[in-house]
1. Which one of I, II has P(r) over Cα pairs in 20 Å bins from 0, in percent, as calculated from the coordinates, equal to 28, 62, 10, 0?
2. Any idea which of I, II comes out highest on distance in nm of label points 7 Å out along Cα→Cβ at positions 15 and 167?
3. If you work out Rg/Rh (Cα atoms, Kirkwood Rh), for residues 143-222 alone for I, II, which one comes out largest?
4. Give the label, chosen from I, II, of the structure having the highest value of relative contact order in percent (Cα under 8 Å, 6 or more apart).
5. Matching task: -20500 is the computed value of helix-only ellipticity at 222 nm (-39500 (n - 2.57) for each DSSP H run of 4 or more, over all residues; to 500). Pick the structure from I, II.
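Computed from the coordinates by the stated procedures, all read-outs in this text should not be read as laboratory data. In this text, all values refer to a predicted model and were calculated from it rather than measured experimentally. Cβ atoms are built from the backbone, for glycine too; each structure is taken alone.
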Structure I
Amino acid sequence: MTVVENYKTELDLVRQNPQLLYHYRFDKDAIDSKHFDRLRLNIAIYNDLKQTDYEIVKYLFNEEKEWRKYGKDGEVDNLYFCAFILTLFNSPETVWLFFEAKNIDFDSGIGFDGEYLVSAGIKETYQYLKSADNPKKTELLKYIGETEESCIYSQEDIDDWKEHKKSYFKSYKFPIQDELYFLYSTDERELFLKKLPEWIDQERAWTCNELSLYRTYAKYADDKVLEIEAFKLTLKKNDKDFLTDIYNRQLAELYVETGENTKALEILERIINAADNRNIVRDCIEQLCRIIISANSSSDEIAKQSYHIIKVQYKKYRNFSPMVDGLIKDVTEIMGEEKITAHNSNLPKAGRQWWQRLFGSE
């Protein structure tokens, strides 16, 4: 049975016995938030929508709202997708569910499209609101407009928005056009890992989008070696990209994580020599500190070279950030030299309390 067939089977079981929805509920204290289980059920509904599925989708959306409130791991697009499916029923009463979702927190206020609030139709929504009794009604009308004529959206806006959403979520429409991306977005990890090598080995020109997917897939696979290959290929194919410095720093960080400190040092030194930005230098200094910490030896040649660069840059900038300055203090002790952050220790006791609290010092 294919993944798609599994999703359809699960949906049919829920349709026959709605009590099975209990297995899709969000539990803030559970390890598994059922986030992707709800997505898979939503995908099955999207491809076989029945009006009788309305209560199922409402339930799933309410559970996604709860997931969003607690910041569990997952993809916020799953919430948006569930909301989009709910719009397909054209039920004006969903305005309250959508308004609650938009007001979960600051990020939701920005990220959850206001168009959802009138997605059942401008005219239909305002007709419903005339007789609706809800404590949030005044606040809602203040946001979308007091009357149909003063609504911040036109029906044309909503129609265009719906078409855009259909295009945005096209990866979930059967038949699946991009199998690997589908497996990635639905967290079908085992199948994804089997298909990934085949995707990488395909003959292609490697566009910016494909390179971005390569880096994303490698990270999802939790394969540092593959991540390194993805960044190396990105730099090879897009050596004039304005993000080149960022890609190089990320590659250096991966080299530090995999213990390839010589390669990391070479990249970091090159970036620092070409940089005139404190933030860029700070990020590189952080990785140089981690090289020294991983070596944990003042006699390590790479550690010595890294420490020399740190001293030169610290003399130039004097400080970077509390975290990086703390790392510099640590590596200075490892290298057994005079504290190059000694000026911080000369501050009056009251002036040092914020730093002590941050790093847990007495």
Structure II
Amino acid sequence: MTLKAVGIIAEYDPFHNGHLFQLRQAQRLTNADVTVVVMSSNWTQRGEPAIFDKWTRTKMALENEVDLVIELPIQSAVQPASIFAYNAVELIVALKCQSLSFGSESPEFDFNKFKTFEVNTSSNEFKNYQESYPENFRKFILENYGFNLELPNDTLGFWYAQAVQKLNANLKLVPIARNESNHGDDKLLHQISSGKAIRKAIKNRNSRFINFIPESSVQIEKLQPLFWDDYWPYLKYEINQTSLFDLRNVYQMSDGLEFLFKRAAIKAKNFNEFIELVKSKRYTYTRLQRLCVYVLFKITQQQIDDSSRNLRVLGMTKNGQNYLNQIKKELKLSLISKVDKTVFDRADYLECKAGLLTGTILNNQQDLYHFPVIINK
């Protein structure tokens, strides 16, 4: 029997009831035999540390109807929406999925139509420096194509469609309506609450959050959550001891932001103070937080360009293993199931480098000689 796969791009930060709802809807609408997830590693697209490490989040996913989890490493995960989407879709396509399902605030949109839209970020519409890039982008799409992409999942869906077109892939897009809560909600509501609200509850030690995650995942209440404050001393040190020349060479550092970073790092007592000191109309919090990640790990444009594409398995069920065996001979990217010294130093260097710091804070090993999580079901 040939197994049919649906792909999902996720952060599972953390895995909650809304994710489980989306999984079940995706499986129902696509009749897939296997659910394949490309999951951000220890850092998220919005430029924040994932609240729990990638191994914890992988286990949560596998215990809740996911069959195979593939890593989206830091150099792909911590990116603007267009690059994040392209890098993630590239892995979904490489994994031979027939469809890509994602949450959407506007599932009635014809996302397949978005494949044909042309977006030239060097055009005059994107040169209004009094507004942020996301706002310029929203206005461009609204004025040129009549769609209002003001909500984050719709914007990601647009870039997924664009990536499918660029990759010339035969991948069906399957949007799933968000249920009960909105992306930006910061209060625990109903049976399904947003990831933002759940993370806020965890940070505030509000144990009510366990009502909004699957029963199999309640053990995370005993684990150490991670926030920017845990990384702030390391970031402050990097900014203070790095020369202006080297700061200027950090990936996506532009417009003299290195000077702002230097001044703010001296004054700020914590990460939130630092971000408020460098914030302006032109740059969103997310853009600045991503830049902080690049500074923290001294990531350069050259390192991004030199990063290898591979398929690192974080975890799988028996069904996921059967699917990997089915497609293994067709894979065009290297399949990694264990990180040895060669992989650590070359194939997955940036991810492993970032993992060292997370492992230092959590007192565990994130990458070297780490095997995938296996759930026998």
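1. This figure was derived from II.
2. I
3. I
4. If we compare relative contact order in percent (Cα under 8 Å, 6 or more apart) over I, II, the biggest value is for II.
5. I
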